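Listed below are the structures to be examined.
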Structure I
Amino acid sequence: MPMNKEQLKKNQPIVYRTLSNALQKNRLAHAYLFSGPKGSPKKEVALLLAQSIACTHRDADGFACQTCDCCRRIANEESIDFFWKHGIDHKKVVKDPFSKQAKTIISSRIKKTDIVELQSFFEATSAEKDNSRVYILEDYDQATPEASNSLLKFLEEPQPGIYGILVADEVNNVLPTIQSRCQSIVFRPPSIDDLYDALKEEIDDEKANMLAHSGYMYEQAIEIANDSQFEIIEQAAKNYREHWQSWQAIVDMQTQIFVPKSPLCDKTWIRIWIQWLLFFIKKDKTLSLTTRVDLELILVEAIDTLRIPVDLGLFLDRVYAQIRKVVQNERR
C-alpha cells in the first residue's frame, strides 16, 4: 500500500520537511539513519524516499508519485537499482523461474554476509551509470558487530549515486561510527488517537482500538485487519480469555490454533494474539490490579522474547502455564 503522504506530513512534520527540502534542493546525504519508536513509519518512509530518489514524476514537495512504473518496480523489489534487506522475521515468497515452485524466505538479523551481498549487488548492477541506486537495511540496531564493521568500510568511501537508509528502533544500539556517517532522521511516536480515528473509518471500532494501541502504523494495521487470519486470531484470543484457567483452553490452542507448522503458528500471528490478550486484560474490570499487572508483565515479556530465535511450541507452552498460574491465584 502506498505511503499516505498527507498523513506523513501531519504526523511527522519534521521528517517530512527535512526530506522534502533535501529532495527539492538535490542535497541528499549519501546515508540516512531513520530511528524512532516501534509503530513510527520508518520502513514506509524509507521506501518512499527510495522511490523519490528514482522517480521522474515527483510532486511539488519532491516526493515520489508512487504510481509510475519506476515506483512500482521499487515497491515490488524488481529494480536493479534497489536493494532491500528486510526486518527480522519478514517473509518473502520467491518463485523459481525454472521449476515454477515458490519458497518462503524468512529474514534474520543483518550479518556480514548481507553487507557483502549488498556490495556485490551494486557491483553487478552498475550498467546504468547515470541511475541513482538505493539500499534499505531494516532492524539495523540488531545487526551483528561483523556486519557493522563491514558496512563502515562501505560508508567511509561513499560511491556517487548510491544512497543508504538504515532503519533502527534503538539508535543507541547502532555503532557511533556508523551514526556519525549518516544523517539522523528521528521519528516521533505516532498519535494513538489520530491513528484510531483513521482506522475506525475502515474497520470496526474494537479492531481499530486494539491495533492503534498495539503500535501499528495505518497501512500495516489495515493490511493485518484485512487478512482472513486476523478474525481467527481475534476469536481465539476471546475464547482463550474466557477459559484460560482451564487445561482445556490450553489444549484447544495447541490443537486448533497454534498447531506446529500451520500457517497460524508463526511469530506474526502469535504476537497479534498476545496483543489481543493485552487489550482484553486492560479493559477487564473484574480482575484485581495485582492480577492485571502480573498478566501484562507476562505478555509484554513474551512479545520481547519473540524478537529473538525461539522454539514457538515451547514458548507458547510457557506462556500458557504462566497465565494459568496467575489466574488460578486470582480465584483463590
Structure II
Amino acid sequence: MKIIRDLSNKLDYPDPVVTIGNFDGVHVGHQKILKKVVEKANEIHGTPVAITFEPHPVRVLAPERGLKMLTTFDDKARLISDTGIDVLICIGFSKEFAKTDPDRFIKEVIIDKIMAKWIIVGHNYAFGKGKKGTTELLRRRGKKYGFGVNVVRYAKVYDDIVSSSRIRSLILRGRVCEASRMLGRPYHIDGTVIKGAGRGASLLHTPTANITTSNELVPKEGVYAVKVSMCSRQGAIAYEIYDGVANIGKNPTFGDISKSYEAHLFDFSGNLLGQQIRIHFIDRIRDEKKFSGISELEDQIKKDIQKAKQILSKRKDQLYL
C-alpha cells in the first residue's frame, strides 16, 4: 500500500474509490466500509483509496480531553492495508485545516487532487468546518461533479453499535473480550522487553518479560490471559506465538509506585531482553490486589496461570496480527 502525505500535486490513479475517516482501531465498522471500497474498486477496475488524518482532530480541537489512540499510525496503516486498500492519504490536521469549508474540501481535495469516481463513507460521517459536510451534501455534489456516493450502515456486535469511543471505554474498564469482538481481533499493545525488578524468577519462580510501551491505551490494571507474539529469530516476518498471563499494575504487595507491564510466557525459556513483543489481551482474570506476602502471591499466580490456560484452551480461532 502506498502512503501519501503530500497532496500538493494531482494524484494519478485510475478511477479512485475513496473513503474518509480517522479509522482509529480499524474496527469491524471501519472494516465494513473499507471492504466496500475495495469491492467497488474491483467492480469498476479502479483504485481503492482511504483518506485519514494525523493527528486525530480531537487532539487538535479539544486537547483537554486527553484522547488516547487505539492504534499507532503504523498499526492503523497496516490494518487498512490488510483490507485491500491500495493508497492511504494522510492529511495533516491543524486548527487551520479545521476551518476548511466542506465544499472547498470536496472541490480542492476530492475532485482536483484525487479525481474520485466514488465516495464511500459511514452513515454518521460529517466533515469540514463545524462538521457541516454531510452525506446528503456529498450526494448533491456527486451529481454536480460526477462521482457516486455510497453510505454504509453502522456495524453491530450483540446489538451494540461499534465505535472507537465504545471500544476505548471497554478497554479502560478491562472488558477486553468485548472490545476484541468489536475490533475483530484481540486488543494488543507492543513493547520492548526491559530489565525488571528481578522478582519473577528469583522470588516467585515465574519469570516475566517486563516491557516499555508506546501504546497510549492500556487496559485497566489487573491480570489477563494473553497471547504473546514476537519476531522470529530467523527474521522479522514470521512470528512465534505463546500463551501467557499478563499483569498490569503497580505490584502493591511490594509497595511499588510506578505502573508496570509484564507477561509470563508458558513453555518458553530464553532471554527476551531487548526483544520486541506484542501482548494480545484475550480475557480478564482478576483485579490487582495486595497480598499478605510472597507465599500468598505465589499461590495466586499459580491459580492465575491455571485459569489463563483454561481460557486460552478455548480460544484457538483468534487472529494475532
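Any read-out appearing in this document is the output of simple, stated calculations on the displayed coordinates, not a laboratory observation. On a predicted model such as this, the values are computed, not experimentally measured, just so you know.
Going by mean projected area of the Cα convex hull in nm², for residues 219-282 alone, which of structures I, II comes out largest? Could you put the intermediate results ahead of the total?
Numbers: I: 4.5; II: 5.1.
Top value of mean projected area of the Cα convex hull in nm², for residues 219-282 alone goes to structure II.
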Practice item. Work out which structure the value -8000 belongs to, where helix-only ellipticity at 222 nm (-39500 (n - 2.57) for each DSSP H run of 4 or more, over all residues; to 500) was derived from one of I, II. Key: II
